[in-house]
1. Matching task: 5.8 is the computed value of distance in nm of label points 7 Å out along Cα→Cβ at positions 59 and 147. Pick the structure from 1, 2.
2. Out of 1, 2, which structure matches 24, 18, 15 when semi-axes √(5λ) of the Cα gyration tensor in Å is calculated?
3. Between 1, 2, which one scores greatest on relative contact order in percent (Cα under 8 Å, 6 or more apart)?
4. Of the structures 1, 2, report the one carrying the highest value of FRET efficiency 1/(1 + (r/R0)^6) of positions 83 and 115 (r between Cβ atoms, R0 = 30 Å, to 0.05).
5. Work out which structure the value 13.2 belongs to, where mean count of other Cβ atoms within 10 Å over residues 19-26 was derived from one of 1, 2.
6. Assign the value -8000, calculated as helix-only ellipticity at 222 nm (-39500 (n - 2.57) for each DSSP H run of 4 or more, over all residues; to 500), to the correct structure from 1, 2.
7. Give the label, chosen from 1, 2, of the structure having the highest value of distance in nm of label points 7 Å out along Cα→Cβ at positions 67 and 155.
Structure 1
C-alpha cells in the first residue's frame with residue numbers, strides 16, 4: 001500500500017522535493033512510494049506547486065537515508081535546485097503498476113463509504129495513515145452517517161471484509177460503539 005493522493009488532472013503525487021543536496025543542482029526528495037526508490041522508476045516527472053506545473057526528466061537518483069537524492073535534467077546548480085523546493089512530484093495515474101486482485105492504491109480507497117456488517121454507515125474514507133503494524137483508514141462522517149464520530153479503522157483482513165470499488169464501498173467488521 002502506498003500513501004499517494006490522486007488528483008483530478010490524472011496525476012498522482014508520488015513524492016515531494018524538500019530541499020537541495022550539495023552545490024551541483026541535486027535535490028532531496030521525500031518519496032511516498034514503498035520502497036522509496038520506486039519513485040526512481042519514473043523517468044519523466046510533472047512537478048506541481050499550487051497552479052505552477054513543470055515537466056522535468058530524471059537523469060539519475062539514489063536513496064540516501066529516508067530520502068532520495070535526484071539529478072534532474074537542466075538543473076545544474078544549487079540555485080536551480082533551490083527553486084524546486086516544495087514541488088510535488090507527480091506521474092500519470094495510468095503509469096502506476098497493475099496490482100494483483102484484492103490490492104488497492106490508497107487513492108482508490110479515499111472517498112469510499114465505510115459500512116459495517118449491520119449496514120450502518122460510518123462515513124467515508126478521508127485518508128489513510130501508515131503505522132508500523134498496519135495501515136489505518138481515517139473515516140470521517142458524511143451525510144447519512146450513523147453518528148458524527150471520526151473513526152480510525154485498521155486496514156487488516158480481520159477488519160476489512162470487502163472493498164467494492166464499483167459500489168464505492170468498504171464493508172468492515174467493526175463495532176459501531178468503538
Structure 2
C-alpha cells in the first residue's frame with residue numbers, strides 16, 4: 001500500500017482519534033470554530049519525539065492562544081498513557097492511529113527494526129495545519145525522526161497565516 005500526497009487546500013477526511021485519559025475522542029478534519037495543528041509522532045520508543053514534544057509542551061500556551069493542538073501516534077492506550085504520566089504533557093494526546101489514517105495523511109510508515117523498538121508499524125513524524133473548515137493549510141512530513149519543524153518558526157508563520165487569512169501555497 002502506498003501513501004498519497006495530501007492536497008493542501010482540500011478537505012481531509014475527518015479522523016476520529018481516541019484521547020488518552022478519557023472516553024471522548026477527538027475528531028480532526030471536521031469543521032469547527034478554530035484552527036487545529038496536528039502533530040504525529042513515532043511513539044513511546046522514540047527519544048527524539050519526546051524532546052520535540054517537551055519543547056511543544058513548554059510553548060503550548062502560545063500555540064493554544066491561536067489554535068487547538070492535537071498530538072497522535074499509533075501507540076496503544078497503555079503506551080500513550082505511560083508517556084503522558086512520565087512527561088506530564090498538557091496537550092491533547094491521542095493514540096491508536098491506524099495505518100489507513102497514516103496513509104491518508106501521506107505519512108511515511110515504518111516497520112519496527114525489532115520488538116525492542118515497538119511491535120507494529122508506526123508513522124514517521126508529520127505536522128498538519130487544518131483550517132476551521134477542515135481543509136489543509138500546511139503539511140510537513142518526514143521519513144525519519146531527525147527532521148522536525150522549528151516550533152518557534154512554525155508558530156510565527158501560522159500566526160501570520162491566521163491573522164492575514166493567507167491563501168494555501170504549493171498547490172501547483
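No lab work stands behind these numbers, since they all come straight from the coordinates. These figures come from a predicted structure and were not determined experimentally. Cβ atoms are built from the backbone, for glycine too; each structure is taken alone.
1. Checking each candidate, the match is 1.
2. Computed on structure 2.
3. 2
4. Answer by largest value of FRET efficiency 1/(1 + (r/R0)^6) of positions 83 and 115 (r between Cβ atoms, R0 = 30 Å, to 0.05): 2.
5. 2
6. 2
7. Answer by largest value of distance in nm of label points 7 Å out along Cα→Cβ at positions 67 and 155: 1.
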